[in-house]
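The structures come next, written out as C-alpha cells.
Every number in this text was worked out from the coordinates using simple rules, so none of it is lab data. Since the structure is predicted, the reported quantities are computational estimates derived from the model, not experimental observations. Cβ atoms are built from the backbone, for glycine too; each structure is taken alone.
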Structure P
Amino acid sequence: MAQILRIDFVADVVCPWCYIGWRRLKKALAMRPDVTPQIVWRPFQLDPALPEEGVDRHAYMSAKFPDPGRRSAALDHLKAQAAEDDLTLHLTEIPISPNTNAAHRLIRWAQLEARQEVVLEAVMAAYFTRLADIGDPVVLAQIAEDAGMDRMAVLQRLAEHVDQDSVTREHVIAVKAGVTGVPFTVFDGRVGVAGAESPEELVRAIDQALETRS
C-alpha cells in the first residue's frame, strides 16, 4: 500500500540550486514508488528587497560577488551539477534579477488548481533557459495560460497584489524557523534536508521520516 508523504519544499525560483534540488527530489521519489508525495512549494526570497520591476542581473551579480574568478568558478560548478540532472542553465545570459514575489503567488494559485508542478517547472525553465523576466505579469500570465489557468484572472490578481503579503509572511516564517539557504526540504514535518542533496540522500531522508512516523 502506498504511503502518503507530505513534503514541504522551501525554495526560490531564481535559485539555480533550487532548480537542481527540485529535479533531484523528483528522482528520489521515482526511486520510492511506494510513496505518494504531497509536495507543497514554500516561498523563500533570496532578495525580497528587489524592486518589482527587477534590476540588471549582470550588475547585480557583479556587486554581490565582486571577485570575477570566484564567480566564474562557482558558475562552472553550478553548470556541471545542473548537467548531471539534464538541466542547461544560461546563468551568464539572464538579463533581469526579478523580485520573485509574483512568481511565488502564481505557483500558489496553481497549487489550488492542481497545476503546481507544471507551473513551477515552467517558471524556472522560463528564467534559466528562455531568459524571460519572471517578474513581468505578462510573462507569468502566459505561463499560467499554457498550464490551463485563466490568463485574465491571473493578470487581475497580480495587478491587485492578491496574496503578496502572504508570500512575504511565509518567507519571514521560514527565516525565523532557521532557514538561511535554499532549497530546504522537510519530509512529513519531521526530517529536514538542507541543500540540493543527491537523490540517494533524499531517499534516506524519506525512509527516516517514514520510520519515525511508525
Structure Q
Amino acid sequence: MSATRTAASLAEKPRLTQAERTALSDARMFETAMQLIVECGTHNTTLKEIGERAGYSRGLASNRFGSKEALFSHMVRDFNERWAAQLRRFVGLKTGLEALEGALDSLEYFLLNHTVQMKAMYILWYESITSYEVVRRRLAANHVAYRRDTERWLRQGIEEGTVRAGIDPACFAVEFSAFIFGLVYQWLANPPAIDLHTVLQHYRHTTLERLAA
C-alpha cells in the first residue's frame, strides 16, 4: 500500500467522540483495576498505578473518579450491567423452573469466561463489608435484586402449576443466593478442588426435583 493510500485510509477513519474516548478509558481502567485487585488486593491497589498500567497518565483515574472507592463503585455498576445483560440472554422470558435453570447456565458461563472479573468482584465485595461503605451498599442492593428475581420466577411457577404451592419463594430466594455466592467463593479460592459443572448439575437436579409440582 502506498504512503498516499495509507494517509487517505487514516484520514477516512472516523475520530472517536469525547464520550467514546471516556468510555474507552473507563473500560481500560476498570480492566486494569480488576487485574491489580486479583494480584494484590483492594488496599494495595492505587489510582496512580491503575492510570499508568492502563496506558494513561498517573493522575487520570484520580481526576476521573476522585477516590478509589468511587472507582470501585463504578466498577461494580459496570459489572452489574454486564451480568444483567448476560442473565437476560440466558433467562429471557422464561419463568419458574426454566428461569432457574437459565440462571444457573448463565452463572456457569460467566464464571468460565470471565474468571478474572469474577474473582476481582468477589475480592472487592468481601472487603467492602468493612472498608468500602458505598460499595457495600451497592452490593446489598444487588442482593435484594437477585432475591427479587428468584422470588418472581418461583411465584410465576406456582401460578403456572410447575412449582409446588408449598414452597416459600422468599426463603428459597435466600437459599438460592447463598448457594451461588458460596459456590463461587469456594471455586475462586481453589478451582481444582471444585468441579463446577458437576456441582451445578447436581444442584440443578436435586433442586428441580424438590421444587417441581
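The table that follows gives values for the structure above.
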item	result
Relative contact order in percent (Cα under 8 Å, 6 or more apart) - highest-scoring structure of P, Q	P
When distance in nm of label points 7 Å out along Cα→Cβ at positions 76 and 108 is computed for each of P, Q, the largest belongs to	P
Parent structure of the calculated result 7, 28, 28, 19, 11, 5, 1, 0, given that P(r) over Cα pairs in 10 Å bins from 0, in percent is the read-out and P, Q the choices	Q
Test item: distance in nm of label points 7 Å out along Cα→Cβ at positions 36 and 172 calculated as 3.7, pick one of P, Q	P
With mean count of other Cβ atoms within 10 Å over residues 20-27 derived as 21.0, matching label from P, Q	P
Identity of the structure behind -16500 (criterion: helix-only ellipticity at 222 nm (-39500 (n - 2.57) for each DSSP H run of 4 or more, over all residues; to 500), calculated), options P, Q	P
Origin of the value 26, 15, 8, where semi-axes √(5λ) of the Cα gyration tensor in Å, for residues 140-203 alone was derived from one of P, Q	Q
